[in-house]
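The data blocks that follow each hold one structure.
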Structure P
Amino acid sequence: MSFPWVLGGATAGSVLGALLLYRLGRRLGRKGMERLARKVPLLEPEDLDRAGWFDRHGGEAVLIGRLVPGVRSFISIPAGIEQMPVWKFAAYTALGGAAWNAALIGLGWWLGARWQEVGDYLRYVEYAVLAALIGAVGWFVWRRLRARREGPPR
């Protein structure tokens, strides 16, 4: 397999997957997401208003979001909700996805047969990421519960 073909296939797959989530966001719309937010524990409909940065930085948010693990997929939903033009969304997604895929594919080519050795070291990275995720979720839950206990500001 050649690098350009693998990169093209991976990027096409990234764009197609992102378009599915984009469509979900577009179909749900703002009202649908607000209804969904009411059903998710500790999530408030007002949290959606904090995503106002997307209005100002939509294209850049999609591009940069494609380079951040964990955000890569979910950035498609606010793009759909805010009805970013699909051609613009697909272009930013393809550009960011191609950069991400090129880095991963290039790393795989560079490591060659030694790629399995990396797994031994990645275990520690996985533990660190998991600890950070648990800490962030714990902090979020603690703040929400504290805010609900204290009630609305006076």
Structure Q
Amino acid sequence: MPLLLGLMVGVWELGRMVQVNEIMNNAAREGARLASQAKILNTTGAYTEVAVSTGTPNVTDAVSQYLRGSGITNLTGLTVTFTYLNGDTSLTQPYQGVKNQQFRVQISLPFDNVRWSSLALMNPSTVGGTCVWNIMVDDPFTVSTTLPGWTP
């Protein structure tokens, strides 16, 4: 009986680790999806720049909202890293990128925040997720504010 119980708890811990890994990868993908927009056209016709952790919307908030929606409520120690992989790699914000520039969003959270049991059969220090995406910002354009007239 103790062997069977130990095996079941081990499978339970492994299952939780796989579940958390998928949640973290999906949260990174959600942050990357937002970052790929770089600049959002709002209702007044002005651009809203997407940043990593400031302003609204931002990548960190998108990741946090996804994690909370997935049942991970303790986000203490959450880190969100945004990195360009080609082009000008010194840029640090999504809104600075150019069309088709590749970037990576990496997130990390202490494993203790998502642990279900204190048995420590599996004891990584952190869990994380990664997503690589391209900037999909629109090409600049102008809209004529005057409509052509017509007389019969």
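Bear in mind that the values in this text are calculations on the coordinates, not laboratory data. Keep in mind the model is a prediction, meaning the values are calculated, not measured. Cβ atoms are built from the backbone, for glycine too; each structure is taken alone.
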Which entry (P, Q) yields the derived value 27 for relative contact order in percent (Cα under 8 Å, 6 or more apart): Q
Which one of P, Q has helix-only ellipticity at 222 nm (-39500 (n - 2.57) for each DSSP H run of 4 or more, over all residues; to 500), as calculated from the coordinates, equal to -11000? Q
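When log10 I(q)/I(0) by the Debye sum over Cα atoms at q = 0.10, 0.12, 0.17, 0.21 Å⁻¹ is computed for each of P, Q, which one produces -0.50, -0.69, -1.10, -1.28?
P
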Computing Rg and Dmax of the Cα atoms in Å, for residues 77-124 alone gives 16.4, 44 for which of P, Q? P
At a computed 22.1 (mean count of other Cβ atoms within 10 Å over residues 29-36), which of P, Q: Q
